[in-house]
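Listed after this line are the structures, all set down as structure tokens.
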Structure I
Amino acid sequence: MTKQRKLAIISDFHLDSNAFSTDELQIFVDLLMELNITDLHFAGDISNDFWKISEPFFTQIKTLTPLSVTFNLGNHDMVGLNEDEIAQSNFQVTYFADTAFVSFHGWYDYSLMDGAIDPAKILAFKNAFYFDRKIKRAFDDVTTTQNELSELENLLTKLSENPSVKKIVVSTHFVPHQQFIINSRYEKFARFNAYLGSQHFHELFVQFPKITDVVFGHLHQRRKEMTIDGIHYQSKPLGYAYEWQLISDFLLTYPHFQIKENWHLRKRYNNLRQSNEWQNFRQKHLAEEFRRALVIFEF
């Protein structure tokens with residue numbers, strides 16, 4: 001009898017930025033064990049230092065648990081990596097019975113922007129302010145995305161031609177469809193759509209009927225599950241602590257921590273983050289936040 005396997009995918013873990021303690025990471029591992037997870041996949045943005053933070057974390061999980069751990073990189077993970085190091089973990093395939101689980105990094109080509117596109121302005125803003133100015137890619141953004149698409153198409157073609165593969169599940173970091181862009185009338189927010197991902201990923205996915213599910217992150221907004229052209233999309237990033245649902249839950253219990261600018265997530269979080277009430281609440285309910293960020297498949 002084939003052993004049942006259970007895959008959990010989580011994106012935007014941000015191990016260092018969220019300052020998880022040893023006890024809090026144990027809460028995460030305990031949750032995975034409680035849910036009978038056998039395979040764990042990080043869909044990008046694990047930390048800001050792949051070799052010094054993320055890699056030891058993977059080793060720790062694999063040493064202390066029976067979990068299989070895989071990952072694809074996000075933009076934060078790529079800081080300090082050269083193109084060869086980035087390529088090492090790209091386009092991985094794990095087989096779960098007749099399902100092929102494909103993970104790849106992804107990138108962006110400005111195709112998710114609304115209206116007219118001025119590549120020079122997009123690049124100038126990126127190089128001056130955006131986090132990805134710290135990443136040194138071998139090619140420009142459009143070419144990098146084209147290379148990703150080309151290699152992805154070759155891989156998906158091989159899997160589609162394999163008669164033992166009945167179904168394909170995909171994990172990537174970057175946003176693959178314009179339905180998930182940031183809808184804002186403010187230009188300073190809307191321009192971030194340029195760096196979210198590429199509509200061309202979806203256009204490629206629909207050419208392969210075996211693809212049933214795509215999981216992604218990067219957006220730091222948990223979106224309602226959506227089926228587009230027969231492909232089921234899910235995005236439930238963990239994100240930064242100030243973005244967690246747990247903050248809203250906390251403020252319902254401790255309303256005196258609310259501020260007038262409650263819509264300003266960072267200010268809201270800074271007002272409570274050092275309090276004993278928050279620290280105790282976070283410890284007690286963190287498993288709920290982790291659970292909300294998991295996408296789970298059973299095979």
Structure II
Amino acid sequence: MEIERHFIECAKDKLAARIHYGDANAAAPLPAVLMCHGFFCIQDVLLAGFVQRFVDAGYRVVTFDYRGFGDSEGDAGRIVPERQIEDILAVLDWCKTQSRIDARRIALWGTSLGGGHVIEVAARRPEVKCVLSQLAFADGEQLVTGDMGLEEKARFMDTMARMANKKQQDGKELLVPIIKVMTDEESRTFFEKKKKDFPALDIKIPYLTVWETILYHPVRAAARVTQPTFMVFAENDKVIALEYGLALYQAIGAEKSCHIQPKARHYQVFAGEHLNQIAARQLAWLRKYL
């Protein structure tokens with residue numbers, strides 16, 4: 001597999017992006033899959049298995065780092081969903097200018113937080129041919145506070161609102177290690193392990209990232225999606241509960257289908273037989289609609 005490395009202008013920063021392609025028809029414009037990774041991740045982590053399978057199937061594959069992560073410029077560690085959507089839009093527009101990519105045949109692929117982003121982008125950009133979303137959630141407030149009682153939630157929401165107001169007034173905010181905003185043991189274990197191999201993950205992030213997540217509601221864009229959309233969920237997902245993902249799927253107004261991977265947890269879909277089965281289903285969707 002060949003890889004081209006590029007930097008793409010987005011606002012005042014540059015996004016680090018890569019085009020992955022096979023040797024066959026290397027110079028020809030081919031349909032492309034634009035891949036959008038998830039919460040606090042970078043393009044070097046988790047995506048490789050899917051990238052390889054899509055390239056082997058004859059597609060161009062584009063990956064990138066959001067602003068503030070990996071090799072991209074920007075405010076380190078800050079996640080604002082609308083800004084990340086702007087990043088995807090910038091990369092999408094750039095893809096259309098590349099001679100190796102057929103500008104009329106671009107699919108969006110997103111996982112976890114990126115799985116919601118691709119729904120948002122598809123709703124805004126009808127020229128996208130089809131959508132692959134996995135492990136996404138419908139509503140950020142539900143994701144963060146769904147297990148809280150009414151009083152606990154009220155206290156928590158009041159604390160977050162006061163922290164947001166304080167930042168707006170004096171510009172100061174609390175920075176914490178990534179695992180401090182992880183509410184599940186699976187994610188904490190995953191990031192503790194991965195940051196040893198990928199030092200770019202070992203950063204402090206604004207605690208208000210939690211507030212930004214609460215304010216994020218990709219379900220509101222779902223009814224405006226017009227492209228064929230395939231969604232994947234993990235049966236035993238403890239990071240994003242299956243019901244939170246299915247709520248997003250149910251709101252999609254376009255032609256759609258979903259697959260629930262049996263006995264899989266959130267991070268297990270990226271390797272082994274889970275990866276093989278999911279990638280095969282996603283490739284079948286691409287062959288039909290891209």
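Every number in this text was worked out from the coordinates using simple rules, so none of it is lab data. Bear in mind the structure is a predicted one, so any value in this text is a computation, not a measurement. Cβ atoms are built from the backbone, for glycine too; each structure is taken alone.
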Volume of the Cα convex hull per residue in Å³ from the coordinates reads 143; which among I, II: I
Structure from which 22, 15, 14 was derived, semi-axes √(5λ) of the Cα gyration tensor in Å, for residues 6-133 alone, options I, II: II
Relative contact order in percent (Cα under 8 Å, 6 or more apart) - structure with the largest value, from I, II: I
Comparison of I, II by FRET efficiency 1/(1 + (r/R0)^6) of positions 174 and 278 (r between Cβ atoms, R0 = 35 Å, to 0.05) - largest value held by: I
Structure with the greatest value (metric distance in nm of label points 7 Å out along Cα→Cβ at positions 30 and 142, set I, II): I
Given 16.7, 45 for Rg and Dmax of the Cα atoms in Å, for residues 126-205 alone, calculated: source structure among I, II: II
Origin of the derived value 3.0 (distance in nm of label points 7 Å out along Cα→Cβ at positions 22 and 262; candidates I, II): II
Identity of the structure behind -10000 (criterion: helix-only ellipticity at 222 nm (-39500 (n - 2.57) for each DSSP H run of 4 or more, over all residues; to 500), calculated), options I, II: I
